[in-house]
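Undergrad: Okay, got some structures for you below.
Read-outs throughout are calculated quantities, based only on the coordinates presented, and are distinct from any laboratory measurement. This one's a predicted model, so the numbers in the text were calculated from it and none came from an experiment. Cβ atoms are built from the backbone, for glycine too; each structure is taken alone.
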Structure 1
Amino acid sequence: MVEQLKRLASGISGLDALLKGGLIVGASYIVQGRPGSGKTILANQLAFHHVGQGGRVLVATMLSESHERLFQYLSTLSFFDKQLVGDQIQFLSAFDTLEREGLDQVVKLLRGEINRHHASLLIVDGLLTARSRAETSLDTKKFIAELQGHAAFAGCTVLFLTSSRLDDGSPEHTMVDGVIELGEEQMGSRSVRRIQLRKTRGSDALSGLHEYEISDDGLVVYPRLESLYSRPSHWGSAELTRVGSGVRALDELLGGGLPGSSMTLAIGPSGIGKTSLGMSFLACATADEPGLCFGFYETPPRLRLKAAALGHDFAAMEQGGALHIAWQPTTEGLLDEVGARLLQQVQLHGIRRVLIDSLGAFARLATNPARLNEFFRALTGELRARDVTVLATWEMRDIFGSEINAPAPDLSSIVDNLLLMRFVELESELKRMLSILKVRDSHYDPALLELIISGQGIDLKKAFTQATAVLSGTAAPVPGA
C-alpha cells in the first residue's frame, strides 16, 4: 500500500490543487519571484490560515524593512488579523544578527525560537540576503541544511522567500523539497501573473504554468482547466435521455429532444437568433432541474427584456430557483478563472442545463490561443460528467457566402451536436434558416428549416423545398416549381 504523506493546507484553494492537497508537513520550500510578485502575501496568507487550523507560525525576516511597515500593507487584506500577531504568529527580525554575527548565529537564533514558540511553520523572508553573506555555495547549503534539519525534527514546515530567480542547479534548489515560482508576463497591454511548481520532491503536482491574481482576499490561483480535469471527475450517465430544446418542432426533428448530458453548438452570424434559441432552451428549466445562463454580451437586465419579448418570464424563474444568470464582461478576466466560475455555479445550484453565450468569448480572454482546444475539451468533458446538458453559441464572421468555416479546429472532439443558422435571400425576402449538421449517436432529420421568431417564441417549419443553393445565402427557385 502506498503511504500518503501528511499535508499542510495553504488555504489558497488553487495552490492546494496544484500541490495535490498542500505542502508536505516537515518539508522545505523556496518561494521565488521578482519584487511585487506576491511572495510575502502568499506566505502570510498561508501563515494566518495555518493558525486558524490550530498551528503556530514563526516569521523570520532578514530584510531591513520594519514589521510595522509590513503590517500596514497586510492590513489591507481580509486574511490579516493583528490580534493573532505576537501569540500564534511570531514575527522576528534576524537582520541585525545576520549583519553582526553571520549565518551560524542566525541558525542558532531560529532554532531557539522554533523550540520556544513550538512553531509548526517557519517562514524565512530574505534568502537572497543570506546568500550574499555566505562566503561559498557550501556555506549556503550548510545554512539551509541545518535550518531545515532542525525544523523537520520538530515537525515544522519551512518556506524560504527570495526575490532572486534561482537556477535549477543552484545550491538552494538542490537542498529543498519544493520550488514555487511566481512571475509576471506582459501580453500586449495586459499583465498576466503566472505560477509554476518547478520542483516537488516526493509528491505529485500539476505541472506547467498557471495563472493567478492578487485580490483583497490575497492570492487566488487558477489551475489550467485541462490540467485540473485531464480526467473528468465523474463517469456521467450511461443512459440515453432526452432534454427538451424549448422548440417543439426541433425536438421532433431530433427524435424527442437533445441527447441528455450533451454539448450542442449553434453557429451563425450576428442577429440570426442564436441567443433567442438559447433562451427558449433555458425556458424549459425547473426548480428541480435548474438552468444557468452564462453570458458575455447581454447583461442580466437586457437578457430579461429579450426573454420577455419572446414570452419567457425569466425574472419569475429566477425567483422560483429555476434559473440563474451569470454575466462576465470580455474586457477583463482570466480564462481559467471564468471556466472555474462556470463549474462552481453548476456545483452550487445543482444546474442541469446551461446556455453559454457565446463560446467564442472565451477566446477573447485567452492569453495563449493555442491551448483553447484543450480548454474547451476539458470544460465540456467535465460538464458532461456532471450530467449537464449544454447549448452554446458561436458567432460566424460572414453573414452571407457559400463557405462555412469551423469556429475551432478538431470541433468533433468538443461538441456532440451541431446546428447551423444562416440568413437566406429568397424572392426579395431575407429569411432565417436552421439546419441540423450533426447529432452524435442519434438519428435526426437533416431538412433545411425556416426559423421564425415572434412574441410567442421560436418556431421552425420545413421550407426551401422548392429552392436551390440555399446554403450559399442567395437561394434561387427551382425552375418550373
Structure 2
Amino acid sequence: MTPGPRAARRRLPATLLALALLLALMAAGAAAFVLDRVNVAPRQLGPYIERRADGHNAAIESVGHWLGSGLVALDRDSGPLLTEAALRLGAQDAPASGRVAREVEVASVGALYAAVGQAQPGDAITLQPGSYRIGATLAAFQPGSEAAPITLRARRPGSVTLLVETVEAIRIGAPWWRIENLEMRGVCGDDSSCEHALHIVGAAHHVAIVNNTLVDFNAHIKINGENGRFPDHGLIESNTLHNTKARMTTNPVTPIDLVAASDWNIRRNLISDFVKGFGDGISYGAFAKGAGERNLFEQNLVWCERRLRGLGGKRVGLSLGGGATGKPYCRDRACVVEQQDASLHSNLIASCSDVGIYLNNAAGSRLVHNSVIDTAGVDVRFAGSSADLEGNLVDGVIRSRDGGVVRERDNRSTPPLYAYLGYSPVRALFAGREFAWRDEVPRREGATSGAPHDLCGQARSAAPAYGAFDDFAPCLASAASAAGPQR
C-alpha cells in the first residue's frame, strides 16, 4: 500500500537528518585526511589562522583568535614535563680543570685586559672572585698550542661574573683557547648592543668552552669564518645558556650560532628561553649552517620555553641549516648544502612553539636516539636534505617536505590527526614530571648504532629505550648540589 502525503512528510525530517549526518561524517573524514596528509601541527596552524584573521572586521578577528588559541591549547595543554629541579646538564659546581704551566691571577678589569692581550701558551688567567664590568671587547688573539693551551677561567663557577655592556665580550681569533667556569651577563640597555658573550672567528681552531653560564645575549656563542680561515675542531661542553626576557631585537637570536665551521662537538649543554621579540620572531636553540661538515650535537637539553612561556613567535630546538646562509658567509661561498654529515645524538628537545628539529639543506644527517617532546616534531626540508633517523621518540610527526629525503628505521612518532583530537601517546608514556616512565619502558629490539651513551651519560643496553634516555633520574642533581651554578 502506497504511503499517504502525511506519512511522507513525517519521513522527510528523518531523511534530511540522516543526510546531514552523512555529510558531516564525510566532511570530518575529508578534514582528517587533509590534516594527516599536510602534517601541520595544531601549534603551527593556530598562529597561522590568527595572522590571517588580523586586519579583517572585529568578528572575523575574534573568531580567528579564538580558533587559533584553541588549537595551540589543544596541542600544548598538558603542561611542562620538567620542573626547575637541578640537573646534571649544563654548568655544574666543579673546580677548574688540570694543571697549568703558569697561573696569572687577575683582580681588576685593567689587569684582565692586559693578561688576555699578553697571554702565552700554557697560561691560566684566573680571575679572583667578584664582578668585572666589560665595556670593550677582550681580544684573545695570542695563540696557545695543543700541549699548552691558554685558559681564561674562574676557580669555581659562580664566583666570577663578567657584566657585559658591549656588542661582544670576548673575541677569540687564535687557536687553543679554553674558557671555563665563568658567568657572563649582558647588561646593555638596548638588546641589539649585547650580541655575543663569546665570538670565535677565523684561525681560532681547537677552542674549548666548558662549564660557563651565559645569560642575556642574542647569540651567546657565535662561531664563523674570517679572511678565508675557519675555526674548526671546537668543543662546547656543559654550559648553561638562557635569557631572562624576550630579546627585543631584529638580530638573530640563537644561543649557539655556528656558521661555516666544521668538526665541533656540542654536548651536555642546557639551552633555554631564547625568545625573539622583534622582526620575524623566529629563534633557534642552536644551529650549524654555512657549509660546515661533521658537526655533532649530543646529550644536550634544549628547553625552548623554561621560564618564558606563552610568548609570541616561533621557537625551534636544534637545526642543521637554520634559516640558510648568505653566500659570502658560506665556507664554499655557495652553500650547495648548509651542512654535510652532521649528527644529532641523544638530545632532549622540549616545549617548543614550532618543530623540535629542523633540517634545511642538510645532507647526510644522522638523527639517533633523540627525544622530541611537546614540539611540532621533526622537519626535513628541501632537496639538499637527507637524513637517517633511528631510535627517536617524537611527540609529533617526522615530516619530509620540498624534496627532503627521510630514511626511517625504528622510530616512534605521532600521527598528526592525534594532536587535533587532543591525544598525545608519546607524552602519555610519562607519569607526572621529570620524565618518569608511566609503565614499562618502551624498548627497542636490538642494539643501536652510533649513540652508545644516553642523555644522562649511562651506557645503553642491548635493548635501549626509544629516545634520549632509558632513565631520566641520573640527569637530576642531588639535593647537595642543587645550589650549584644552574640559574
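Undergrad: Looking at structures 1, 2, which one was mean projected area of the Cα convex hull in nm², for residues 96-367 alone calculated from, given that it came out as 20.8?
TA: Matching structure: 1.
Undergrad: Computing helix-only ellipticity at 222 nm (-39500 (n - 2.57) for each DSSP H run of 4 or more, over all residues; to 500) gives -9000 for which of 1, 2?
TA: The structure behind it is 1.
Undergrad: Right, next: Can you spot which of 1, 2 the value 24.6 was calculated from, given it is mean count of other Cβ atoms within 10 Å over residues 120-127?
TA: 1
Undergrad: Computing distance in nm of label points 7 Å out along Cα→Cβ at positions 312 and 384 for each of 1, 2, which one ends up highest?
TA: Checked 1, 2; max of distance in nm of label points 7 Å out along Cα→Cβ at positions 312 and 384 sits with 2.
Undergrad: Ranked on relative contact order in percent (Cα under 8 Å, 6 or more apart), which label among 1, 2 comes first with the largest value?
TA: Going through 1, 2 one by one, relative contact order in percent (Cα under 8 Å, 6 or more apart) peaks for structure 1.
Undergrad: Also: Taking distance in nm of label points 7 Å out along Cα→Cβ at positions 152 and 192 for each of 1, 2, which is largest?
TA: 1
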